[in-house]
Structure P
Amino acid sequence: MNCAVYKSEKKSDYYVYLKRVDDEAVDFSCIPDVLDKMLGNLEFVMDLELSEARKLARADVKEVIASLRGDGFYLQTPPKLEVINFIENSKL
């Protein structure tokens, strides 16, 4: 599956994968209005050819493909930070 990856200019480390229609155009209308406003302008990053054999750094490729097929887009959010309990760790 061919897709294009865009990054949000407003939200750091937010990326939107959009399915290419006929391997050419990208349909931005599939992005919900609320999400569109939250992300602001999107800047093109790269094109990707996705398959279940491909590895992605911060996303499960099967989840990305399923979302592209179902919704037309996939939103990659920043990795979650682990909250460290400094009091407990200071006893180590």
Structure Q
Amino acid sequence: FAVIFLSEYSSILFMSMIFSLIFLGADIYSFIFFLKLTFISFVYIWVRGSLPRFRYDKLMYLTWKSYLPVSLNFLIFILGLKLLFMYN
């Protein structure tokens, strides 16, 4: 279990680092970057701990019944547009 938690928290740190580099504009070697990284990681863990988790069966239902049909319809629509404009 220790490896699972270690990978989870390392992914939190990595995503916080990417977020602060892209959206907050900090240099990697500055002290301000590490303050921003600490703040973003704290907010991420705080929000994750305070909001309730989604049930797994409801997430699967949402994915199969909502997201998959919408994304497949969008893919078919885009392919149809490409074919329409390719032959005109």
Computed 1.00 for FRET efficiency 1/(1 + (r/R0)^6) of positions 13 and 77 (r between Cβ atoms, R0 = 41 Å, to 0.05) - originating structure among P, Q = P
Between structures P, Q, where is Rg/Rh (Cα atoms, Kirkwood Rh) highest?
-> Q
Can you tell which of P, Q yields -25500 when helix-only ellipticity at 222 nm (-39500 (n - 2.57) for each DSSP H run of 4 or more, over all residues; to 500) is derived from it?
-> Q
Which of the displayed structures (P, Q) returns the greatest value of distance in nm of label points 7 Å out along Cα→Cβ at positions 37 and 69 on calculation?
-> Q
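Looking at distance in nm of label points 7 Å out along Cα→Cβ at positions 5 and 29, point out which structure of P, Q has the largest value.
Biggest value here belongs to Q.
Here, each number is a calculation from the coordinates, and none is a lab measurement. Please read all numbers here as calculations on a predicted model, not as lab measurements. Cβ atoms are built from the backbone, for glycine too; each structure is taken alone.
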